[in-house]
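The data blocks that follow each hold one structure.
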Structure P
Amino acid sequence: MLEVATPCTPDDFDAVRQLAWAYRDFLASLPPPDNVVTTFAYDVDAYAAILNQIDILHAPPRGALKLARLDGVAVGCGMMQTIAPGTAEVKRVYITESARGTGAGRAIMGALIEDARALGFQRIQLDTGRPLVAAQKLYLSLGFRERTPYWDPPADILDRLVFFQLDL
C-alpha cells in the first residue's frame, strides 16, 4: 500500500535524507552533458548542509516535506520551500527505481500542491532536468505549464533545464 506523509520522526527524516542522496547519485549518473547540473546544483558540502536542515528549511509555513512509503518501505520524497512572497518552489522529488510507475510521484506532488494551497501560496515553480521526461509529463498532467527560468542559471546548464509553474 502506498502512503504519503509528512516526516515527523528522526527515522523519517533520515529516510528522506537517504532518498535525497540517492536522487543526487541518480542525477550524477546521467551521461554528459546532463550530469553537469549535478556538479553545479548539488555540490556535496552544500547539499549535505541543506539536507541537515530539511526539517527547518521545509517546515510550514515556509514549506513542506513529504515521504512516500510503499508497503512500509521508503520509496520517495519531495520538498517545497518559499522563494518569494506567494511563491513556493518544489525541490528534490525523487522516486526509487523500484517504485517508479506506482503512482508515488503523483501522490507526492499531489500532497505538495495541497499543502501549498493550504499555506496560501498563489503559485508553485520548479525546474527539472531535460532528460527527465517522465517527470515533465507528470508535471504537465498536474496542470503545470512550461515557463521561462525563474532563477538565473549559468549558461552551461540553462539548456539542460526545463522550468514549470502551476498557478493555484
Structure Q
Amino acid sequence: MTDAYGKAYWLDLEMRGKATLDDLDFYLREIWLECCGHLSQFSLGGWQGSDIDMNKKIDAVFTPGLTLTHIYDFGASSETLITAVDLREGHPTTKHPIALMARNLQPERQCLKCKEPATRWRPECLYENEEEGVFCDKHIAKPPHEDYGGPVEIVNSPRMDMCGYNGPAEPPY
C-alpha cells in the first residue's frame, strides 16, 4: 500500500483472510494516521467510488491486482491506495490479523539552516510561510509559537504535517 499523494511512504502488509477491513483501518490509524479520531472509509474507485463496509472480511474483498482507497479524515484527508499483490496459503506469520512485512525508510529531510539531517519541524512555518520548516536539533531552538506550540518530531508517516498528527508512526503490535 502507498500514500496516494506520493510514493515515498509505503507499507507491505500480510493480512489474514478472516481479518476485516475494520482491522486494517485500526492498523493504518495506529501506524500512520490517527490524530483526532476522524471518520474513515474504504472505497473502490476513490472519493467518488463505492464504499465498502468495514465489517467485510479481507478474503471477501481482495483479489490479486484489486486496489482499494482508504480515506482518513474528510477535512485534511489522508488517502492510502491498497493493492492486493497475491494470495498465500500456509501458516500465519503472526497471531495478529495483520503483519508488517516491510516499509519505506524514513525520507531524509535537510535542515533549512545548515543542510544537516532534520529531526523536527515547526508547524507555523508551513501554515504561515508555506515552507516545510524542518530543522536539526541545533537550529530548532526557538520559543514555542503562540498558536501552534513547539516543534514536532519528524516521523515516518505521510500524515506528519496534517491536522494534529504527531506520530509515533509505529506498528500497533
Structure R
Amino acid sequence: DIIYCRYAEILLTYAEAKIELNEIDNSVLDALNEVRARAYGVDKSDKASYPAFTSNDQSTLRHQLRVERRMEMAKEHMRYTDIIRWKLAEKVMNRKTYGILYPASLCIERVTSQGDWFWAFTPEMDEDGCADFSKLEEAGKCQALAVRSWNDRQYLWPIPTTELQINENLKQNPGY
C-alpha cells in the first residue's frame, strides 16, 4: 500500500492553517498534542508523559509547529515544500549543507571516540525552526558539504512550453 497522506500531516496542516489565521483555540493544541502523544506512545490526555503544547501565542506556536513538522515529517520529502510555503527559501537555501566528517577516521577521532553520536551537541533552532550547524562546524564536529544558492524565481516553477503553446492567455512565470 502507498501512503498518500498520513493522519499526522492532516493534523499538522490543520494546526498550521489555524495558527496562520491567528484562530488559535483548543482544537489547535489538541491537533498538535495528538501528533506529539502518538510519537511518545502515550495517550493524548496523559500530558505528564510528553512535552505538551500549551501556548496560545501565534509566534510561539508557529515556531513549535515548524520544528514539530520538521521532525514528524523527516525522510518523507516534505521539507522543501514546507520551506517554499513558509517563504523561507532565501534564508534556508542560501546556507551551507552539513554532513558527518570524512574520512571515517576523522569522524571517529573527533566525534565517536569522545562519546558523541551523531552530532556532538544539538544545533540551535532559530525562530523559523531552521537549524544552525555553524557552531558544530567551528568545533570541528561536522563539515560543510556544499554551499547552496537560491534565486527567488524558484518560488514558482516554469510553466511547460506545451501549456503556453496550447493556451495563449498563459504567461510564463517571471525569470523563466
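No value in this document is a laboratory result; all are computed from the given coordinates. This one's a predicted model, so the numbers in the text were calculated from it and none came from an experiment. Cβ atoms are built from the backbone, for glycine too; each structure is taken alone.
Points worth noting:
- Structures P, Q, R were compared on relative contact order in percent (Cα under 8 Å, 6 or more apart), and the highest value belongs to Q.
- Entry that produces 181 once volume of the Cα convex hull per residue in Å³, for residues 37-116 alone is calculated, selected from P, Q, R: Q
- If distance in nm of label points 7 Å out along Cα→Cβ at positions 29 and 157 is computed and equals 3.9, the structure in P, Q, R: R
- When Cα extents along the principal axes in Å is computed across structures P, Q, R, the figure 53, 32, 23 traces back to Q.
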